[in-house]
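All of the numbers you see were taken from the coordinates with simple rules; none came from a lab. In this text, all values refer to a predicted model and were calculated from it rather than measured experimentally. Cβ atoms are built from the backbone, for glycine too; each structure is taken alone.
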Structure I
Amino acid sequence: MGYQCQVCKFSSFAVSVLNDEQMSTLGNNCAEVYFKKGDIIFKQDSFSLNIGYLKTGLVKLHMRGLAGKEQIIKIAKAPTYLGIPTTIGEKINQYSATAIEDTSVCFVNLDIFNKLILSNPKFSYEIILHMCKNELTHFRNCLYKTQKNSRGLVADTILNFANNIYESSHFFLPLTRNEIADLINSSRESVSRILSEFHNDKIIKLNGKEIEILNLDLLIKISENG
């Protein structure tokens, strides 16, 4: 198992700084689990004894707030860690994770993960660096949600999937209109209307969930001026 972690092409840079003994310990205390689209990976308020590492696939992180309303916090693309702050700090999941594509996750025993943090400063540094980058990205997204209108935020969403997730101008959007609305704090009706406007204005070509960006410059301008 340790050797498998060592040669895994999806492993994080943090894992690459472990020595052979630590790599073997990691491999002997983790398990890979496969999830279908729509499967819950972990659930808010449930007890957690593992750190999740998203090996392949795409996941939405969502939290239940006032009156039980669900809010999508972010979309996580593999490879990345899931739930480090909530698991290490609380041992109770503060949000849920659901696969929006077929996904594989490696679950690492929390006690073993903590021992690696305490025994290997380079590993600790890389984990901290990973968390800092995620936090800054989250802060930036929160700022955009308060300063941009729905039109700009829909453009942001399309560009994010095109540039950061699929790295293609032609892709299938894995979110429903309701989920996009939750992600950008808008309404389903508004999202549907804006997508139709983008299609009619030949900014994108829309066919159900299939999207092709036709006018990238204009889409970027809408995002920047949103």
Structure II
Amino acid sequence: MDMKKIGAALAVLVVCAGPAVAAKPPKTTPTLTIAASSTNVVFGRTFTVSGTTTNVAAGTKVGLQQSPYPYSGFKPSGKTAVVDPSGNWSIAGVAPQANTQYRARVSKTNSTAVTVHVRLRVAFNVGDSTPKKGQRVRFSGTVAPDRDGKPVLIQKKTASGFKTVARTTLLDNGTANSKYSRRVKINSKGTYRVVVQSGGQDLDNGVSRSRTLKVH
């Protein structure tokens, strides 16, 4: 075969083939994690939610979504964070009003959900911390949020744990909280606490701090 014809044919093939097209790199999918500094908080207290990301550029905004009980769907919480150069993000001062699920969102990517439980806030006061034997001492306080009509258990610490020694119910104290009051006969030194039953699944039962009464 004529070598000139072969060369011309190869030149035509090269021209037709054109320059090689570089393959596009595969798309990377963002991922997010989420964690709460506490999954059980007292009503009115705050916690911090934080997490990590991969395939997310530093400076990208992370939105925090919430779904309060009965967990019927996620909506924006109004709180956001910015991804730092290490891929981390954090939001402080989150204050749930009820048991709530939270998740993070970047573009169309969501993290898994974390559930934070909220306990009733129970304040506990005593009329006399050093009563005489047989004296009736007033136990009183407030509970937030308002939970009018719910049971209040006054408990004393025993060798096997706290035991209920008196009961009462929450009374109206406005829209912010409820109140309780009950006189209890004190015969000996003891440590007491107050438990308030929520009566629903939106909030957990509340437990006050303990107080020790010394009989003289």
Structure III
Amino acid sequence: MAKTKPFDEYLGQYEAWFERHKSVYDSELLALQRHVPETGYGVEIGVGTGRFAVPLGIKIGLEPAGSMRTLASKRGIRVVAGIAEALPFGSNQFDFALMVTAICFFDDVERALREAYRVLKKNGSLIVGFIDKQSPLGREYLKHKDESTFYRAARFYSVNEVVDCLKKARFCDFSFSQAIFHGSDTPQEPVMDGYGEGSFVVVRAGKQATGDEKMLP
């Protein structure tokens, strides 16, 4: 079952975070911009209120939380209701797909990644942004997980765990960027390649040029 209740009930609190932590938000955007194509037909899976899709030029999003769909729509996103584990899109449809701080809320990460693989065109790419659970900020989130409105039901992942799941979904050709090196209340910092130092990690994974994918049963 999609973990939508806190996002529907505390939408204002969610939005306020981006205003209070603008430097962190900007750093995450910069890290994502290194991997999100400037052209092509893309979709954000778990688009939320459109905070990332809008500045990254993505016009279509999937979101299970109704209040978030409403706000994302007001921001110009064509939002579709649904969950990552059963995408309501045809196979081989998108040039790229984006997931930002979303995988920690999926009920079945491996299934969600297989679905992302299915809807991507040959040689398409999936861009995943997440908080590395082995990073300083990730450890802090885990420590206070039960006190958080939004992360109480989340499951955090390490970079190696995310890559392993991507490989199981048949993705390949990985590239990485990292940001947020000194906590969530510091000025905007430069983005670096790789991972292991920054708390926010972006991995871009490619879909092999294989035959058509079928909808999962």
Q. A value of 14.8 was derived for mean count of other Cβ atoms within 10 Å over residues 68-75; which structure in I, II, III was it taken from?
A. I
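Which structure, out of I, II, III, was helix-only ellipticity at 222 nm (-39500 (n - 2.57) for each DSSP H run of 4 or more, over all residues; to 500) derived from, given a value of -13500? List each step's numbers first, then the result.
Working: I: -13500; II: -2500; III: -8500.
This value belongs to structure I.
Given a value of 9, 36, 41, 14, 1 for P(r) over Cα pairs in 10 Å bins from 0, in percent, point me to the structure among I, II, III it was derived from. Don't jump to the answer; show the numbers that get you there.
Working: I: 8, 30, 32, 20, 10, 1; II: 7, 23, 19, 15, 12, 8, 5, 3, 3, 3, 2, 1, 0; III: 9, 36, 41, 14, 1.
Checking each candidate, the match is III.
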